[in-house]
Structure I
Amino acid sequence: MPRALLVYGSNSSNAYTAAGLVANELKSAGFDITVLSAAEAKLPDVAAADLVILGSCTWSKPTSDGHELQGQPQELFESFADKLRPEKYPGKKFAVFATGDSRYTMFCGAADYIEKLVRDIGGTQVGESLRIDGLTTAQENSVRAWARGIGSAYLSPH
């Protein structure tokens, strides 16, 4: 049974809800899955997993000069990413999702951030990133379909 780890960062429970939907689909597909918030996840968790799913909400981070930096991952997710970045995971399979709002300039910018993180640590991204526009609860079917696609892509012969 393949081991999957899902690490998420959520401010308003939207990414948390998506993480639960993804985890349920992967469990149904035969994965042994662990879901952790970015505050709980540790590097050994990543090393032990066969497939790592990384997800975050996208938000605007205030800067010291009073402006906002749009398209950023959730703060605790960014802290987790800072710990992960010096490590190398050549060939490890990763999947990416982000929540956001298409009314903002940097729609789901957290997905772009996480995709770059995966490249920086030598991982291999499985499938396209999922970009959820608005409330996850309004898009449950597409989130579940994405998760099934990630599971199938991982399980299919490489």
Structure II
Amino acid sequence: MGRKLNVLLADDDDTFRMLVGECFKRSPVLAENAHLYCVPDGTDAVDYVLGRGVYSDRVRYPVPDVVLLDERMGRMDGSEALIEIKGDPQFLLLPICMVSSAMVRKWKVVCLENGAAFCARKPLDFESLEGKIELIVRFCLEVLELPDDSL
């Protein structure tokens, strides 16, 4: 499949970030095909994607190939982070998946209108979470036309 996918997860729930990390450790599909990077909120997600502040070292914090943004976070929520990231022309084509426990139609419309590639509901159990993350990674690797090195 080529190079490993750089996945950025922005979620303020420590437990959810830990569970996603476990998915990347346990799943051969994820371990072999992707690297996971995590940040605790939308402000850090924007800084990471744009390479600002502590995230300016692109060796340590590579440009993500796909971003998973939780909707409800402190400091800056996912919708606000999405708008700021998509405001930079360099990242107009960066696939961003909005994730939430609640799938409110109005929220989905706002996210998609502002450049989200897709929206996904957070699964309630570990196996479903692992399957959904695997599906997102496979989709990005097998369907999306990602650059060879980085955005």
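Please treat every number below as a calculation from the coordinates, not as lab data. No experiment lies behind these values; they were computed from the predicted model shown. Cβ atoms are built from the backbone, for glycine too; each structure is taken alone.
List of remarks:
- Of the structures I, II, the one that 14.7, 51 was derived from, the read-out being Rg and Dmax of the Cα atoms in Å: I
- Looking across I, II, the calculation of FRET efficiency 1/(1 + (r/R0)^6) of positions 66 and 122 (r between Cβ atoms, R0 = 41 Å, to 0.05) that yields 1.00 traces back to II.
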